Structure I
């Protein structure tokens, strides 16, 4: 949604989608705005609680069934397993995605890994397409004045979908660009604590072939899952930057992590958005 500064300032029910890599401050900002009558829609939370809930539970149950004590209790309906996903704890979603590689190191076979990647892709599309409905719910049911969509870091990978056009129709799109220093911090964080990630299929195919050749590996089952994540993350990070920038250029506006770090209130956030709009108009 393209607006001038006056149109944004006079927009009665502001609806903003935050884009950017995980760790740039989207959720921190959303949490701050929640205290100022903004509805916080978390894409990852919606994915985990609505679209991947059954798959996540099936994965946990499958693991539990490998333990005789738990298997007997599950088979006799003596216990049940449930998710405890919150906006602040999305570990079940991450655990379901998993990492590629050696099963003895908790890695997944390529076929199963790709199946989960596709399920996540479909879930992310569905969650983002839910945004218009939740904008209405936020206002009509819950009484929130404004709406913030905390989109997942992989949203820029959803090629060939209606997601960005839908979000652009209903929200102002704001890309949070990491500063050079923050880029280094995010990459180092991923190296020290490698987490499961979503990869666009063409990107994964290309990079996996390079990794296998560099490491002189014949089979995916020989991959160290954490080593692969450490190796691929910087490549994934820099491959996403031009994708985010293209989205911001076409549909929205850009702020930096340095600018966002100065935001400590709704007032300062709205002022920053107005600055981003003014920069784009110039």
Structure II
């Protein structure tokens, strides 16, 4: 069973449209949602969580429409949004006591362990937390009620590199259980490249690409050549290019390039930047 299935999903706003989005996230996998500000990442997440109404299309979570039996469905979802919505007067310890009555599967011991692991103070008021500390508390909550699907909107934002690395490891451990899955959006593409099995590129409300990360690296590469050399390459092989006085740098489909030309490895951030520029 897939953890998440999105088919032909659209949402219309004045000046922005999330246009006919299709995504499938299998269980046991992590999908990274990449896109610039305003690409539609947060809109997609809010639609999945039924925080806003879709205009067309369908969303299934573990095979059920996200609007059906919503209370039960949300028990299975751990959520960290860009803004962690907790009353400023509460301490982490008090939050744990409240969550015991919010989630039927709340695990107080697990919550305490994550607070310790992420160095979140139990008795400090939320209003005194840094942004990074707020995100860590949100992550601890999401992981403490036996959720099967984590939905994370910029969850590593505001964390220092060492803590980000620890959190990424935690997400990786979470999906060792084949019944679990993670959807995570981030503008820190290097984080997603470390942990994701699938990468989805959103640009101005349109899905440019959704593919297994390893396949992306197998399918695409980067060449550096002269303008004359580039003209000898089939246009269908070129995803994007950047010209300078010193030559051309181009993203290409490996299987459409002749064997005599050197093709370098490409990272996910490079691929997204080139594809987004070409889509403009």
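What follows is calculated from the coordinates using simple rules that are stated; it is not laboratory data. As the structure is a prediction and not an experimental result, all values here were calculated from the model. Cβ atoms are built from the backbone, for glycine too; each structure is taken alone.
Given a computed value of -9000 for helix-only ellipticity at 222 nm (-39500 (n - 2.57) for each DSSP H run of 4 or more, over all residues; to 500), which structure among I, II does it belong to? Only structure II yields this read-out. Source structure of the calculated read-out (relative contact order in percent (Cα under 8 Å, 6 or more apart), 32) within I, II: I. Which of I, II yields 2.6 for distance in nm of label points 7 Å out along Cα→Cβ at positions 2 and 202, as computed? Source structure: I. 11.8 is what came out when mean projected area of the Cα convex hull in nm², for residues 98-233 alone was calculated for one structure; which of I, II is it? Label of the originating structure: II. Given structures I, II, which gives the highest value for FRET efficiency 1/(1 + (r/R0)^6) of positions 138 and 266 (r between Cβ atoms, R0 = 30 Å, to 0.05)? Between I, II, the highest calculated value is found for I. To which of I, II does the computed value 2.9 (distance in nm of label points 7 Å out along Cα→Cβ at positions 42 and 250) belong? Of the structures listed, the value fits I. Computing distance in nm of label points 7 Å out along Cα→Cβ at positions 90 and 194 gives 2.1 for which of I, II? Answer for the origin of the read-out: I. Each of structures I, II was scored by distance in nm of label points 7 Å out along Cα→Cβ at positions 146 and 186; the highest score is held by II.
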